[in-house]
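Participant: Below you'll find a set of structures to go through.
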Structure I
Amino acid sequence: MEVAILILSFIILLGLGVPIAWSIGISSVLTMLVSITAVPAFATVAQRMATGLDSFALLAIPFFVLAGHIMNRGGIARRLVDFARTLVGALPGGLAHVNIMAAMMFGAIAGSAVAAASAIGSFMTDEMEKEGYTRDFAAAVNITSSTTGLVIPPSNILIVYSLASGGVSIAALFLAGYLPGILTGLFLMIVAAVWARKKGLGSGTRSSLGEIWRAFWRALPSLFLLVVVIGGIVAGVFTATEASAVAVLYCLILTFIYGEIDLKAIPDIFLGSVGTTAIVMLLIGTSMSMSWIMAYENIPQGITGLLLSVSDNKIVILLLINLMLLFVGIFMDITPAVLIFTPIFLPVVTELGLDPIHFGIIMIMNLCIGLCTPPVGSVLFVGVGISGTSIQRVVRPLLPLFLAMLVALVLVTLIPELSLWLPGVFGF
């Protein structure tokens with residue numbers, strides 16, 4: 001009865017258009033009301049929300065959010081685009097490649113797919129349209145490539161997965177994300193090149209070594225943030241939380257040097273960061289309460305038994321989990337999905353001998369696809385809004401890019417070394 005109420009109430013609330021955080025919280029309370037009276041039920045859910053947020057590791061999220069907002073206003077995106085243009089602008093589909101590479105770099109630095117879609121798409125869409133690309137295709141490229149920043153570190157969602165998994169090393173997860181994220185970007189670039197040839201779009205002008213060097217020199221301070229943050233974590237100089245605070249300080253100094261923002265802009269940046277953080281933390285709190293209720297009702301154990309009864313073949317189980325996560329990603333935002341479904345699926349894959357680091361990357365890549373799909377795809381809505389087009393018109397050019405992301409997902413699923421090689425090199 002409790003399981004049925006939890007699932008049905010959540011689906012009904014989502015169908016009625018209730019925001020996902022409220023849907024999770026209300027369905028959790030309704031489930032508890034079956035077993036206990038109103039006051040203890042509300043108190044239990046509130047306590048689990050507060051306990052779920054009582055984590056030092058979660059402090060990294062508001063800091064990385066703030067760093068992303070500073071970079072979004074601080075002229076960093078333009079410098080990354082200029083650098084990407086000198087590297088890949090001369091290839092077939094050059095501006096599409098520039099969009100993808102710039103989104104990968106900015107998304108990795110900012111740790112946010114929405115920030116990357118907004119910052120890069122705000123001027124790349126117009127640039128691509130001038131060169132003969134349709135706004136629909138430009139939006140599709142921007143939307144899909146922006147999600148790579150959630151796999152390439154530093155990434156807030158990898159921190160959330162570490163919390164949900166019971167303490168998988170954040171440093172190991174950060175290192176594990178590099179090759180899968182770059183692989184996804186390469187497959188997106190292949191699709192862009194094929195599309196450009198099919199449409200008869202020419203290549204851009206090849207940049208000289210001097211132009212590449214000047215663009216690299218202008219972008220170097222921004223790129224160096226990755227060295228500071230990831231290098232500091234891997235070397236053990238500071239934790240992920242401390243690294244996020246260092247990132248904020250570095251971004252503030254950098255943007256003041258660039259002269260793109262002044263002291264008057266700081267309050268607006270902080271206010272925007274507070275709004276984003278509040279939404280994320282509410283999602284985390286309610287998701288943690290639902291996750292506890294599911295554990296209380298032994299749902300993870302039941303699903304583990306069910307999946308293992310279907311097959312004991314690791315590949316079959318992983319494909320089933322991938323299909324379920326792809327379906328979940330269509331209707332649920334990435335943060336609550338990670339918090340709710342990690343405790344459900346992680347025992348299954350560990351029973352089969354799969355490394356939790358490898359599974360974390362598989363899960364994030366799965367749910368990144370959901371960010372690009374309606375009805376709750378946040379990156380989809382931002383990308384469409386920035387480009388001034390519509391979801392209906394973007395769907396068609398999105399399909400081959402979805403296929404590229406799926407191919408990358410399958411390869412990462414079947415070849416664990418793509419995720420585990422780099423952490424192994426550094427001893428994680």
Structure II
Amino acid sequence: MKLFNLFIFLSLIFLCTKTVLAQDTLLSVQDAIRIGIENNFDVRISKNEIEIGSINNDWAMAGALPVVSASANKTIGTNNLKQKLNNGTVTEKKGTNTQNFNMGLAVNWQVFDGLKMFATKKKLEELERLGEHAFRKSINETVFGIINSYYNIVKLKEQHLATIEQIGLFNQRLELAQRRLENGTGAKYEVLEAEVDLNEQRSNLIILQNAINTSKSDLFKLMGRKADTSYLVADSILVKPLPELDEVNRKINAQNLDILMANSNLIVLQQTRKEVNAGRLPVANLNAFYNFNKSSNSAGFNLFNQTYGPSGSLGISVPVFNGGIVKKQLQVTDIQIRNQQLQTQKLRNDIDAAVNNAYINYYSALKSIELETNNLKLASENIFIATERYKKLNITAVELRQIQISYYDAKNRLYNALLQAKSAEATIALLTGDIGNL
């Protein structure tokens with residue numbers, strides 16, 4: 001009966017696998033990256049930020065262009081008039097109508113603002129470039145997340161298959177233990193221990209399937225797809241060789257987006273300092289006007305008056321004393337610049353440490369891959385030999401169990417080492433800006 005239940009359990013797994021194979025399509029890591037770049041919400045938001053930076057990068061936003069304004073006004077009124085002139089004439093009238101109309105065109109142009117407008121324009125250019133770096137960084141981090149998530153699913157899937165294989169081995173041990181017990185050559189505890197091990201692997205299988213499903217959900221989230229989207233992933237992890245360290249450092253200096261963003265932030269602060277320093281310099285404003293004024297009265301000394309024509313002025317403002325505000329602002333900005341320089345140095349130090357750790361993890365993983373690959377060959381052969389010896393009562397159930405577990409552990413260590421190597425490879429590609437080439 002127990003063997004029948006195991007058969008049903010494995011058959012259901014097989015049927016579910018066949019159903020998935022019949023319905024799902026294979027999703028390569030390149031397809032996952034492409035879909036993620038197109039649909040990831042963080043990438044799309046970052047792309048919109050580029051557009052904002054492009055719109056802001058304009059001479060008008062820097063305050064370099066003149067401001068033109070037009071105005072018009074008409075006033076109508078009724079007044080009571082009492083007027084006495086120096087020649088003795090007296091005019092007194094109630095309900096006189098008055099009309100006033102004026103219109104004008106004014107141009108105000110700050111032709112010199114202490115060179116602030118040029119600093120602001122360069123600052124806006126750098127902010128636009130900073131947005132472009134942030135967009136590329138968002139893409140790279142999305143690709144990095146997709147790669148790690150994708151190959152983690154591959155690892156879990158292989159562990160899932162290894163667990164199914166282990167269930168088969170433990171089931172074989174359970175059958176042999178039951179035969180030995182029936183023949184009087186075995187003990188009850190051997191059967192019980194085999195059942196416990198078998199149930200443990202069944203539980204592991206459920207846990208692994210749950211981990212696969214949640215990991216797929218995380219991958220689909222990075223891809224900007226619904227969590228219930230269903231795909232198959234590859235069945236192997238291919239590890240590529242790492243570039244030489246000198247090449248990595250060269251690419252980091254030229255392409256690492258965190259460093260490029262830090263450099264842009266430093267330039268923004270330097271231009272901000274120039275903007276602040278402009279508060280110490282004179283400001284020149286050029287003003288031009290064209291005015292038209294017209295007024296009429298039904299009584300009084302001036303019955304009609306009309307003036308029109310251009311005018312202009314040039315004003316210069318020289319700051320004399322503002323309580324030392326500019327000086328204090330410059331001091332604060334200088335500290336911010338020094339802090340940004342320290343942040344850049346810290347960032348480079350962190351990147352160097354990350355590169356060093358990635359190389360350590362990579363080469364350690366390669367050694368483990370080579371070792372565990374050989375271990376698997378030996379363990380596979382050892383299982384066959386141990387099983388035959390157990391049938392002939394040459395070894396105990398404990399010894400057979402340990403050999404079976406060693407085989408399973410070697411497989412898991414191999415898959416973990418493959419993922420570790422791939423993750424280190426992806427880390428180097430992220431730091432050098434080559435993540436899209438994996």
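Participant: Starting from the value -0.33, -0.55, -1.15: which structure in I, II was log10 I(q)/I(0) by the Debye sum over Cα atoms at q = 0.07, 0.09, 0.13 Å⁻¹ calculated from?
Facilitator: Matching structure: I.
Participant: Assign the value -24000, calculated as helix-only ellipticity at 222 nm (-39500 (n - 2.57) for each DSSP H run of 4 or more, over all residues; to 500), to the correct structure from I, II.
Facilitator: It must be structure II, since only it matches.
Participant: Hey, Rg and Dmax of the Cα atoms in Å, for residues 121-376 alone derived from one of I, II reads 21.0, 64; which structure?
Facilitator: Value 21.0, 64 for Rg and Dmax of the Cα atoms in Å, for residues 121-376 alone corresponds to I out of I, II.
Bear in mind that the values in this text are calculations on the coordinates, not laboratory data. Just so you know, these numbers come straight off a predicted model, no measurement behind them.
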